[in-house]
Structure P
Amino acid sequence: MVSMAMSANAGFAQGRDIFSVSGVVVDARADNELAAKATGIAQGEMDAFRTLLQRLTLQRDHDRLPDPEKEAITALVRDFSVDREKFGGGRYIATLTVRFKADRVRKVLHDADIPFAETASRPVLVLPVFQTAGATALWEDTNPWFAAWSRLGRRSGLQPLLLPVGDLSDVAVISAEEAVLGDKAKLSEIASRYGAGETMVIVASLIVDQTFGLLRVEVATSRFGGNSTGQTEFQKFESQANGSRDQLLDQAAKSVALAVEDGWKQKNIFERGVEQRIVVQVPIDNLGDWLSVRERLNSIAAVKELHVLQLSVDRAEVELAYLGSADQLRLAMAQSELDLSYAADKAVWTLLSGSGR
């Protein structure tokens, strides 16, 4: 099997630069190489900007995303780097990474009145289980559902989806039957192997309509670990006339992935201009603990300001200004292994670091 993405570190979510777009491929021609390069980079910035806006916004708003002129987009670019490039015969081929100015991009979306999210989640490990004619497959090379997710490729959205390698080590951890039954211990074990925050078991059942000769696939998606509620969601997809099995599965995989990404964004869209403040107690063992927590807090999009009110050998007291609801703040912090809780009897907010407490 081929992996959609390699394993991630625990600090993946907030370590990402959400306003950076990598892997932008350009291929431009002009009278000379320098002109071709200028054209290619300008086009690459436009393509990267479109990718960024789609990353931050809901599918329903993609048709009305702003489409600025090249000069306006260049003004939004913080910087860019060239990963690979080739010149020759008035042609320029390259792969770029384009980094945008966060405040400027936010203003573009605010001015267009388009809601957006910018909280990245920890990766979700996808286990595609295929069922047909009474057989269940996960790791087998004959699993066409796994192959469909491989063809889908890496998703660079706010909720990254990982596909396991499917080697002998994976096979030894969990079977198709155990995945379908939701064996939490084994699902947690394989998620840990890939640095994922949770596991998503996606069961595709292929059904052949003998009367009309059409194919139908019924997809059941269950999430385990992290902030999942344990619910299972169901979707159905039907093939077009003369459509193949693989085309149907490709369509289903893309639709499921987009729905997952949209679900995450919907939970993390901040209402513009609504800022709240809370005082939080942070138990620590040493100064290094506090510096680690502070670094993670500063990287969370929802946290707009952080003021240290008191710092002692075993505790920090901080005031946080944040956007969104308390539940959104908890969810954003969980992606950086920070556990925010409220004790109603004491009216105290407490923040624990998942790495050390």
Structure Q
Amino acid sequence: MDYIVILAGGAGKRLWPLSRNGKPKQFHKITSSKTLLQETYERVKLLMGDNRIFISTVPGYAEEIKKELPQIPKENYIIEPVSRGTAPAFAYIALVLKRINPRATIATISSDHHVKDPKAFAKAAKAAFQAANRYPDKLIAVGTNPTKPETVYGYIKMGSQEDEFEKQKVFSIEKFTEKPDFKTAQKYLKNWNCLWNCCYFFFKTSSLLKWIKKYRPKMYKKIAAIDKLIDDPSREAKEKIAELYSQIEEEQIDTAVAEQGDLKKLVVPADLGWSDVGNWGILHDVLKEESSSSIVTRGNHIDFGSEDCLIYGGEKMIATVGLKDMIIVDTPETLLIAKKSRSPEIKKITEKLTNEGKHLYL
């Protein structure tokens, strides 16, 4: 049986100050009249019914998700005790879903991405599910064709074609590359066999747990202890699970499992019109392509002679003159002004606010 898990526990710090701890980017209407989370749900709904769509999140976001997606059954929420990165989250998801179906095949889909072609996404996901079921010992990924030499995305280098499902070719993966420099990204853009890594993964629950055990034995030891407690409804068991889970070292699934050299893995390439909306510069590129203008504005704005800017405000009038390559984001508590080319560095602002104890602005 196939299941989809929407990952909705991320913080989205590079879209600060719109994306905040209390309401990260997946809960904002950034690219349409729906939130990124709602857009994600609409895509995965093309694949299966609500009873097989699960939500993975942390305690602070569960109520907001229930407001936005009331159709998802409450028993389909997988709530981590704390946020520890996607590697522990995947293991925790596997623990929960193996109890529903020991032979479950899972797709993990991020809740904060933008996809222009939902039908292409659905077609690629169907092929990836079929590949995961035919090759249960392999990790299956979905990658998309790069459109520019982006340095903030991970890349997948494809090998030979291994199979075909839903008229979608499936290739072996030679390697994953994390966030290359600009010259390397330019080289990848010219090569047909290099894709952006969407971080959409498909796998058997049993296989995922085996990989965690093999590559991250310390993590697996904690997960195995949680496995023994997870069916106990007592408060003591829940407290012990939270204690064990908080002791796991924070890590992403990419480094913990996907990038391991001896792991067998396949990729389904697809032209999705994909973006992870990972920072304000990327969001500006997405929005200006759809609006056919280099000046993208939200809120009350007037301009003379500016170009290639994103102005994101509200009721307050924002007036700009002669700006180029700028990001301006106005919220009730904060005002961000940044060069568009340096928007990936905005995460450093949140780190500085944390270090200086200015949690009100996070």
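So the values come out like this:
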| read-out | value |
| --- | --- |
| Structures P, Q, by FRET efficiency 1/(1 + (r/R0)^6) of positions 219 and 347 (r between Cβ atoms, R0 = 30 Å, to 0.05): label with the highest value | Q |
| Among P, Q, which structure scores highest (criterion: Rg/Rh (Cα atoms, Kirkwood Rh)) | P |
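Throughout, read-outs are computed from the coordinates displayed, never taken from laboratory work. Note that this is a predicted model, so its numbers are computed, not measured. Cβ atoms are built from the backbone, for glycine too; each structure is taken alone.
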